[in-house]
Structure I
């Protein structure tokens, strides 16, 4: 039965009720579907205009333009009553903004579907699920008309649409639960349904931006790009092989000195024109994208300058005035998280906060309010600890246990005599057998090479990528990887075991206790018997090696977010979670609470880590500042 709750003067032709009726009904239930309709997508300025709650039997449609949902607060904030949403972050923010209610006890059908089908290329929207499970087409036209309502009464079609969403949510959960149990993914579903509230809080809280400091960075980038452009022109002019791109005649004008006029007939922002220039140097070149250019940047000075120019121009376009379009009505940056990628990791968009340049001059533009400070925590070598724990490599574990510099220790074993001979007299690595990072120039290069492999293990790095990254030949990269795995057979065995599992089973899982699962849609039984599928097998093998490492890391960061949010709420702590990037969580805290929170934040981070890396070697570091830092 559908019940409408709204002003008597505009009641439609359907059953009517009061918000107290809805409250009485919902209090007797343990599972409820919840949905909202809004004026638009931006919760900071667009209002929630309809609120729907109920189950398969009865649905209550509330016109929130006229009726408050405050009487439903206890129901929405109860952890004992399950509230089913689809894309809970969206509804959560509108409910919190326009009703001042923070939902608890959330079950998200969108996230649950992602968990059960992670890696599969299927639709995950409510429209997709309803079509897939019930063969029913949701009428998008009805939904879109809420945006243009402008105070008019709801139509019968709109009320039925809202009620059906609630009914479908309840039915979808009933279908998803057995699938989750069959896939043994209950722990992952619980984790994601708890973590979504933390991600929603981050999106809701937002980050303050020092716009004047941001503009100064843009000005600096423009000057740098202009200088590189001049350098490109001059380098081309001086290269005898590229003289056909130098203008024979220069068109003068009344306002520019002749010496200041460009003498080059190349538009450096045009990939086609740049390709013509570089093909003169490298006849086989097919494009001028970043990956291709990195192969040649150290061989040809003009290509190195071009790479720098492209990087400077990207900073100008991505992090200049255009970035201010992301400021919302409250003058803050509110990113949008994509909570479950194929590996279980998180990404963000509008803007992508994970791609903010690592240079702290950008991050420092995100500031805390007066009397507040940033308190940030990150895991120390998170993915390396995961690899050490998974592989049980004795060298890695000993280095982590004794606080040695892991990359230097690995470099010593990989390079042997070459590492020993490269030591300076005051080498900190050999001083009192401390095994610490040193400043020896030759050690630095060898350490960097091995460090690249160490971190590359988490991303399935092969010889081609290694060669491009540390500027060596592919053959040398293959030899270095071979020497590396000779030194660390336990790590090779661990990764090979993961790769073989994925190729044989068609999926891979992360570490206990969550065992997140990623499916490979290009897999089929006995795929390894078909030689033509070597490319697909290689892709599956790489993903099988890096997914458990990245996924386990993501699981512990999400768990830490859950623990922090619970602690903040239960203790009414003056703290807000405002950002997370991979292994780092950022909060803002009132200055009077800093001492207590820095200790507690570290404790919660390590509690989450210990659930997965049970040897307790993974530690967190906490920093305090007045702005966002890496």
Structure II
């Protein structure tokens, strides 16, 4: 994994500023601490900051040009099938000077053009410049594992792996209010939009062709979900066997590296399966987990230990105190260059920091919940469509239970919170239900927070884009596909790119092998969900590789104790610094009394999702002070 940045000039007389590129690269140094380089010509500047994984010596350094000097590439990511692509190129006469996947990618694109992207298996964002035609090709992997921001000016197009690098290239910093309103609901900003007006994220599965006359964006991949009316190709037993084969192949492909490699092992189903497969292919593989000394409700290390013992891994466990976690809070806030408030990023940051001391690459279980239906909201959607008892109970009891204490920090109160969310969602049309269950509040509550009232129309248009795949007569598969296009690339994969990259660690996600994903979306919903547990077929396919205790565990998120912090250790940080009345009124974005109301709700006996909303505000205010004040 690496960082890339670049400038493409449309104007014939303009000259690219290589100093700006170097300044931007300085912001990406943690993504690529091993080396950096700049390619500059009259029309284009390309910069690369390298984390050396494959062919780690100087022959794999970037920017990388072909032997003629016509083509130059900067590339962030890994091409897992580069050896088979290399063999095909060698058969047609290509000679290689390195052992890197970068050189293979370069010559593959030279031969195949943008159509060659279809044959790539990997996580990637890259820029390829053709000197003779004066064109630039930008592309991003199918599911958004690697980020790419861009901004188009009248005279040039600029791009970078992270927003902090793009800000070094004189982009306008005008807050996009529709993006902010979406953020206040979701705690992240879905693409293609960003926090800034006219600054965009290249969507997963897309590429951009840039020529002197402008840019064109094309989609090269989409998930093909057929729906329940589709005639399926195989029975459950056959599907289970094929799933084992495809996931095993996906894990084995991602073990390729010329540096030490391991796995994250949380103690959940997904990372445990990845670890089981990886340990079979690589004996004594390194595995890593974190636990919480002071918060037993969040600690899952005993389950990770079971898996590590069962598969004889070289296991490292990091037991954290509250002070350890709090230290991580401020590192996360400082690294965040676009408001992003998934609080589990704190734990991922610390796990990545500790893991990086032992290995440079890890495999994770990310993507399994979105592909196979692992979230509570998926179970809720299934029960709403297939059960009569739960909707009846929700309709009958909700008037009573909505007054009961609700909190994520207490197991029973969390059940009440989930029950009430179900009761509220079942009254809504399918699209609005999905939106409500994806977020932490209502649009009315967001409206009360913001002084600016210009955004609802733009947000409505964007929601139509984000929720376009969901119909009232649809099924669970539509929700999973929407998660793959919304939650996965703009929340989950942001977290597992940004936090490991802040520690110079590469993360690979076998569940996002596109052949596996295509297969999974060709399965009927009842293969994935049975009303009791999600990921049914995944559990059954790997039942022998998992301790029995894990198979029957409910879903457990990678959470941190926000409520306790906000009431104690971070209380002053909230009330005195970032959310005080004088600052809010001077800032001119939020309605102070609405913030105070959320703060009071958080301190009540019924905090609900108020801690998550406070965390979202805290992250935004820290970001605003750093980049906008």
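Brief remarks on what is shown
- Origin of the value 19, 55, 25, 1, where P(r) over Cα pairs in 20 Å bins from 0, in percent was derived from one of I, II: II
- Taking Rg/Rh (Cα atoms, Kirkwood Rh), for residues 371-594 alone as the measure, the highest value among I, II is held by I.
- Source structure (of I, II) for mean count of other Cβ atoms within 10 Å over residues 507-514, computed value 25.0: II
- Origin of the value -12500, where helix-only ellipticity at 222 nm (-39500 (n - 2.57) for each DSSP H run of 4 or more, over all residues; to 500) was derived from one of I, II: II
- Entry that produces 0.35 once FRET efficiency 1/(1 + (r/R0)^6) of positions 3 and 611 (r between Cβ atoms, R0 = 30 Å, to 0.05) is calculated, selected from I, II: II
- Among candidates I, II, the computation of Rg and Dmax of the Cα atoms in Å, for residues 171-538 alone that gave 21.3, 64 used structure II.
Here, each number is a calculation from the coordinates, and none is a lab measurement. Everything numeric in this text was worked out from a predicted model, so none of it was measured. Cβ atoms are built from the backbone, for glycine too; each structure is taken alone.
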